[in-house]
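So, here come the structures, one by one.
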Structure I
Amino acid sequence: MSIRNNIEGLQQELQAHEVTLIAVSKTKSNEDILEAYEAGQRLFGENMVQELVAKQEALPKDIEWHLIGHLQSNKVKYIAPFIVMIQSVDSLNLLKEINKYGAKNNRVIDCLLQVHIADEEAKFGFDHAELIEVLRDEALSDLKNIRIRGLMGIATNTDNEKHIKEEFYELKMLFDGIKVSFFRKEDSFDTLSMGMSSDYTIAIEQGSTMIRVGSTVFGKRVIKHFKASEG
């Protein structure tokens, strides 16, 4: 199957569910990304700032880039001029830094709050109590150059579908509760990003509005080393 065929098949599958596809292009060549682009895909997700900046400079400017990997505060400045959404926000301090560079670039930057839903210790994200604490923090209302669009979560890497389903269900319930409690008057809190190549069908069943898919689009990934400077 070609990248084009993979994109077209996924888009057809997702259309009935009104789910947005982020093509995860980390480690993929510009040629592969262009093949997906020529098939109509415009939303791409990257994990590493250095790789993201290099690709943004080289590829068509109407691509909408999403940062989906862990983001260090000192790297926000490199992506603030162009990033469409940062899906991996896991602290109030990071929100403040994104806001600072959003203001410097005269932009409002869309963000998702990453929630730790998996069993693995290595995954980043807020736990439920930390998330509520941040949403209640008065400092949040002063951040005029960010917009919190929703939540993101990564399920446990397991073949146990029941376990994955429970994690996604809990995140959807949390999303619904936060929307009612904190964003009732705002239409912009509308994005629940959950589901990757191995579990996106379960995620969609549990209410995902956005999936982050790499190998299903591009095939199995090949690790490459990027040497572009971050400035």
Structure II
Amino acid sequence: MEWSDPAFVLSARTHGESGAVVELLTEEHGRYAAHVAGGASRRMRPFLQPGARVMATYRARTSENLGSASLEPFGEGPAALFDDPLALTGLSAAAAVTQGALPEREPHPGAYYALEALLQSLAHPGIWPAIYVRFEAGLLEELGFGLDLSRCAATGSTDDLTYVSPKTGRAVSRDAGAPYADRLLRLPPFMLGSQGGLVDGDVRDGLALTGHFLETHVFAPLNRPMPAARVWLLERLAEADG
């Protein structure tokens, strides 16, 4: 079994004296783990950070075995963000959520392209946190748990959508949701389209929304907690907001 595919590094851990087991998100083959010879070396370590872009060539005797991979880095990757700790935290959170949520060895090109778009946005501090929320919403959709924000679940109206039902993931209008506001999740306008605008608290509400459904539909059924890197992202964003 052999293939080559562009990939993002999601994580790497030392294996043996000099190797590493690297988790990759590939464009066409999905999430794959592979042994990388020399992966623990000082030369390779910078190329195995979460978010690094590589061309991966994977080989395995059978499809069931852990194969080996050779990685050729391209692009700046995380190195371009070394002066922005908050953006690096966002990148780490995205990699950890992707690794924890996606099943192994199933093609999910939508997740690959969503991560690519997020990485391209990280150089823009004013917008990337909102794009991160959309990244998580896209990941939910890729896994079959997409939010339905097209119209109000109660009235069918497409106007003034303000809430989301925590049970169904469907939007609810302001008037229909008012009596149950304390039991509904807030829907920030930017999640409805690029013209929605962004005000204080919107990113926090968006992360609460996607986080609820990630926990409910993805991590809880796997008996896993929300990745620590995502928890740290929420804390860092709160500190940045003062």
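Here, each number is a calculation from the coordinates, and none is a lab measurement. Treat the numbers as computed from the prediction; the structure is a model and nothing was measured. Cβ atoms are built from the backbone, for glycine too; each structure is taken alone.
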* To which of I, II does the computed value 2.7 (distance in nm of label points 7 Å out along Cα→Cβ at positions 119 and 135) belong? -> I
* Asked: Hey, FRET efficiency 1/(1 + (r/R0)^6) of positions 39 and 151 (r between Cβ atoms, R0 = 25 Å, to 0.05) derived from one of I, II reads 0.00; which structure?
  -> II
* Upon calculation of distance in nm of label points 7 Å out along Cα→Cβ at positions 71 and 87 from the atomic coordinates, which of the structures I, II produces 1.3? -> I
* Asked: If we compute distance in nm of label points 7 Å out along Cα→Cβ at positions 15 and 199 for structures I, II, which one ends up with the highest value?
  -> II
* Asked: Who wins on FRET efficiency 1/(1 + (r/R0)^6) of positions 143 and 175 (r between Cβ atoms, R0 = 25 Å, to 0.05) among I, II, i.e. which is largest?
  -> I
* To do: Given a value of 1.7 for distance in nm of label points 7 Å out along Cα→Cβ at positions 23 and 103, point me to the structure among I, II it was derived from.
  => II
* Asked: If we compute Cα Rg over 2.2 N^0.38 Å for structures I, II, which one ends up with the highest value?
  -> II
* Of structures I, II, which gives -9500 when helix-only ellipticity at 222 nm (-39500 (n - 2.57) for each DSSP H run of 4 or more, over all residues; to 500) is computed from the coordinates? -> II
* To do: Looking at relative contact order in percent (Cα under 8 Å, 6 or more apart), point out which structure of I, II has the largest value.
  => I
